[in-house]
Structure I
Amino acid sequence: MRAAFHALIMLSAAGLLSACEQFLASLPAQPDILTPQPAPTSDSDLFMTEITYQSLPGWKAERHSEVLPVFLKSCARLRKQPPDQAVGPKREMGRISDWVRLCDDAQVIRPGNDTEAQYFFESRFAPYAMSGHGSKTGLITGYYEPELRGAWKSDQTYRFPLYALPKDLVSADLESFDDKWAGEQVAGRLEGSRYVPYYTRAEIESGQLAGQQLEILWVNDPIDSFFLHIQGSGRIILPDGSHVRLGYAGRNGRRYTAIGRELVAAGIMRLKDVNMGSLRRWLESNPVAGQAVMQKNKSFIFFRVVKGQGPLGAQGVVLTPGRSVAVDRRHVPLGVPMWLETTEPGTRPVKKIRKIVIAQDTGSAIKGPVRADYFWGHGRPAGEKAGIMKQKGKLYMLLPRKYATRP
């Protein structure tokens, strides 16, 4: 492990290594959305089985043309990567050059033509059923872009700051040292000659960043701020009715802790009752204990002002409600079309979701091969759906037919 951190010695003195090794337990930070990310090079948990389109429930009823503009957004990012670079850990995922050719073909499909779009997918891609840890069924959750009330200056109403990325936060991509750490990063700071973990949520909220002029703006509710950190981006409604969009800029590298599980472990909630709405109600009813519980999640997110459309996903493209999903990049490359089979939360009778989605985002809590976070959009209606979505589902990757074995 010390060999892997050899390059970090140049950042400080020899004392840097021991602290870095202790910090490896931290979850990886989300990738820089402005820089194309190399694909992971190994994967022992994902299993793929090539199938036919006749095996995909609801395939023929899909509006295939609706997802092509979403796919083309990802194409713009894929084109910026080296042609010979592997897209993902499996041979079937191909290389960037394979995907560029698919992107070229997608551009000639006439907008709104479902027949042409369906033929495009069926002739250029082969579907693969995904499974992990012996199961084809996984967890599908939802997320959204929250709306908060905020202001450029603090006062008695707007007291809770949202921070920009600190200059003393130093991140390291471990994959550049050894392939066995593909997708892993550490983040910390220099303390003299030592590289140490960055401040926790509790330390930051206690004022560790005060005086550094990192406050972008202030919001009126600490619980809203906390959930903004979980979502990673949001819109801040200013007093004059205008809004500013904030996007993910980085994180402190500390381990993400789901506060719902903390409340379950403490016997306060039952696991089946945990969702965004129930968590919010408990936090609002228990402000002092709620702050302590929120600080158990040591992970802390830093933001940046996003101009133009948004929100942006980890791939650096604007997310599309109902078509963009967050995935675990160790198993699913960004930009890949997927067939999602799950159900819509809170519907009676149960409404099925069967559609093509594009992997365009990641998240600290999105871990595992058959795991996705479904983007609902922004505002309260989207938040209500996202907050209660904990559905069982199946995922299928659509990969270049060039590597398929079936005709």
Structure II
Amino acid sequence: MTRHLSTGSTLEFYKSQWRFLLFGFLLAFFSSPGQTFFISLFSGQIRDALDLSHGDFGTIYAIGTLASAATLIPLGRLVDTIKLRVIALAIVLGLALAAVHFSFISSVLTLTLGIYLLRLSGQGMMSHLYATAMTRRYVAERGRALSIAVFGHPVSEFLMPLFAIGLMMLLDWRQVWQATALLVLVVMIPATLILTRRREGQDGGGVDAIHSGRDGKQWTRRDMLLHWRFWMLSGLVLSPSFTSTGLFFHQIYFVEIKSIALSQWVSGYGFFAVLSIISSFVGGFLVDRFTASRIAPLAVSMLSLAVLMLYFTTPGVMVYLYFTVYGIAQGIAYTAVTPIWAEIYGTKHLGGIKAIAQSMMVFASALSPVTLGLMIDAGFSFGALMLVLGIIPLIAGAMAVVATRAPK
């Protein structure tokens, strides 16, 4: 079933729903302190301060992230029962406290705890909250709503490294984390109080809008986990997380291997951000027209092309070509994967269902740094690393095609 969209209806949707859409955008943007791309900017200082190898840091990162994935499964269900404003404020406060804690790490134990808190509050709950809220609140406009919220990720992936690197030229890296905590509080507390306020004619149906899945059923978490289709679809969250986390976490190592100036590499994030933004909107329109079930498998498979581009990247224009291709693939994948759970399983238990998918995503993001870190320590070639990162999205896309084309 397709939905035909008009520019007028889309503009009217953005105009009437801008407050809640902006809230989703800000949640995605400020999940960045818990995202790999931001934490990895401090990997050199952290390894020097605690005398860690690539494999050591990757293992610690994996332990903290795996613990956050396990915690996310029970905590994720809270978005089905607690008022949006209340749980949003709790997550914001938790993320700020995690950033402050990270500025005081002095041992492997405090580093592990810091990774756990950042990953749980930022990558975990903050991302889970915006994705669930947008997916539940809208139906025909679900893809477009998510494209606005997802817009926050590429913008933060462009601006937050500039913020961090700029401050590190003036401050100690620990003070940068304290500044990050302050930024989160100053922006997100008033934004949450203002933008989640219910207004007549706005914000869709909210938590009262319950929509069935593709077979007319409201699936529970138990039903979903006992059905084969979910496990075939799981690659849609596992593979983008594994590949993207690997690309971000070890980016400094890749830069050194390729003899690329760090300043040029960071400047490439501008191309990444612009193309991610454009492609996320394109992905949103495609989802609303053709459904996420058709678009998501193709979008995830495209990440293999980004890995291939990195393999052939050399200093100069190739850096920007890599970020261009990566931005397109990442933008469409971000927007296309999230709605698939509501399409297939309904929205009544969406928070709990999404929590499972989100925890799997976090699990994959834990597995990637340690796997690649140990490969680096063991002397595996750059080509071997790229093969691992590139083949997984292709397998995941193929599995998802089988799952989404199967009879209802």
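Values in this text are rule-based calculations from the coordinates and carry no lab data. Quick caveat: nothing in here was measured; it's all calculated off a predicted structure. Cβ atoms are built from the backbone, for glycine too; each structure is taken alone.
Could you figure out which one of I, II the value 2.8 for distance in nm of label points 7 Å out along Cα→Cβ at positions 159 and 351 was computed from? Can you show the working numbers first?
Numbers: I: 4.0; II: 2.8.
Answer for the origin of the read-out: II.
Supply the structure label, taken from I, II, corresponding to volume of the Cα convex hull per residue in Å³ with the calculated value 158.
Values: I: 158; II: 125.
Computed on structure I.
If we compute mean count of other Cβ atoms within 10 Å over residues 119-126 for structures I, II, which one ends up with the highest value? Could the numbers behind the result be given before it?
Working: I: 18.0; II: 27.9.
Going through I, II one by one, mean count of other Cβ atoms within 10 Å over residues 119-126 is largest in II.
Tell me which of I, II gives -6000 when you compute helix-only ellipticity at 222 nm (-39500 (n - 2.57) for each DSSP H run of 4 or more, over all residues; to 500). Could the numbers behind the result be given before it?
Values: I: -6000; II: -24500.
Matching structure: I.
Have a look at I, II and say which one yields 2.1 for distance in nm of label points 7 Å out along Cα→Cβ at positions 143 and 335, as calculated. Provide the component values of the computation, followed by the final result.
Numbers: I: 2.1; II: 0.8.
It traces back to I.
Here FRET efficiency 1/(1 + (r/R0)^6) of positions 55 and 311 (r between Cβ atoms, R0 = 25 Å, to 0.05) was calculated and came to 0.15; which of the structures I, II was it taken from?
Working: I: 0.15; II: 0.70.
Source structure for this number: I.
With mean count of other Cβ atoms within 10 Å over residues 79-86 derived from the coordinates and found to be 15.6, which of I, II does the value describe? Walk me through the intermediate numbers first.
Numbers: I: 12.9; II: 15.6.
Only one of I, II returns 15.6 for mean count of other Cβ atoms within 10 Å over residues 79-86, namely II.
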